[in-house]
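Please go over the structures that come below.
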Structure I
Amino acid sequence: MDMNLTGKSAFVSGSTEGIGYAVARSLLAEGVDVTINGRDTARLDRAVESLQHHAPDATVRGIVADFSVATDVELLVDRLGDVDILVNNVGLFELTPFTDISDDDWQRYFDVNVMSGVRLARRLMPGMLGRGWGRILFVSSESGVDVPADMIHYGTTKTAMLSLGNGLAKLTKGTAVTVNSVLGGPTYSDGVARTIDALAAARSIPVDDLKSAIASSNTTSLLQRFIEPAEIANMVTFLASPIASATNGAAVRVDGGVLPTLL
């Protein structure tokens, strides 16, 4: 299907690997000019080179920024200029007992996972409204609805992202700008893959066996496997397109059936 995105421009935060990289690759395949982001120059350059290899006729560039630093975000937006599509993907996650999460940890999680979207939308949304078209996407998580006991700080920020997206959508009333969130389920991102690799090595068991065991242990999952980053990216790309013009203020599930059916 032609998503009618040729000639549009997009910025994807936190996109040197995982879901963000998959989103960038998907948008490039639809003819979008994409700017990606990371904290490390070398990794960012490698990601840009890889994306150019997959989409040699597309335009892709990278901008280094640390989203825990507000001034970095301001400098990034100054270099970025106007874009048609903003994908707020950057995010921190880790398994941590609640009593071990310090105030500084809470602040860092909110700065990166929530305030990054606030700061980017505050600068980029007025231009979208002024030009009469735009898309803002938040890559949230089913953990924002069913908050994990061992990642309460992460889940709380994902809940806040959903609230932010819902509120911003109300500012687009009567326009061709939309704001939506994607509720991803357990995804086999690069970070998750590294964690499972380490656990498998520590337990001296095959990686694929541990991966399958973890996925199947999630009794509410209908997929009974990890979601691939490209599957999340497919939904983000659809919502970023003119084809999804009637979807606004939504939290669209790509969770593999992990969350209980509400209807």
Structure II
Amino acid sequence: MDFGLKNKRALVSASSGGIGEAIATSLAREGATVIVNGRGAESVKAAQARIAEQVPDASLEGLVADLGSAEGCKTACRQLHTGSVDILVNNLGVYEPIDFFDTTDDHWQRMIDVNVMSGVRLSRHFLKGMLEKNQGRVVFVSSESGLNPAPEMAHYSATKTMQISVSRNLAELTKGTNVTVNAVLPGPVNTQGVGDFIAALFPDLSRDEAHAKFMRENRPTSLIQRLSLPEEVADFICFIASSRASAVNGAALKVDGGMIRSVV
């Protein structure tokens, strides 16, 4: 199936590793020119090299900027004019397990700045150009925690709910156009960071056993009963960013392995 991504230009925030790098790889494989983003030049170059190894004919650009800050977003907007991006994937996000009563205003503000405001700032810049061209895709990478309570990190969960709301509100601005805005809600994904974190919870077990125990005890409603692979989430986002998904707009799309027990 041709996703119609050739000659499209995509910006994936926080794509120098993890889910973001997998998304960038998937888009590059489909022929899009991908702007790989990270906070440091070395991490961006390393990610580009890894992507090029998997996709030898990949068309890649680099954007060195901390998009979790207002200044970093200004840097991106200065380097990339409003109409220069056809696909924006707001992937940047951080998480932090911490007891609610131990969270400070600073904990909450940082989570909002990185997880919510990065996508707001970038969308404010690039969505306008998409509407003017009458063509484009914006995807917010939210989480199943946006619908499922996560009391061990309430501030994270709240920002993921906010992303779903922002996404739907922006979708309303696209009515009657060929632009779409959607949110994708992954469950736990086996990135290096998440995998290490879960393994550390059960130091007496092997990595695979620790992951299985975590899913069994901490995410018992999961139907696949395993961590998702970054590539599984990335390929779905690649589809949502494609011309084949033109009728999907304003949606909160679950890629959570059946964790959320809901028929809608």
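If distance in nm of label points 7 Å out along Cα→Cβ at positions 151 and 199 computes to 1.1, which of I, II did it come from?
Comparing all candidates, it corresponds to I.
For distance in nm of label points 7 Å out along Cα→Cβ at positions 119 and 159, which structure out of I, II has the highest calculated value?
Numbers: I: 2.5; II: 1.1.
Looking at the calculated values, the largest one is I.
Laboratory data are not the source of any read-out in this text; all were calculated from the coordinates shown. Just so it is clear, the model here is predicted, and its values are computed rather than measured. Cβ atoms are built from the backbone, for glycine too; each structure is taken alone.
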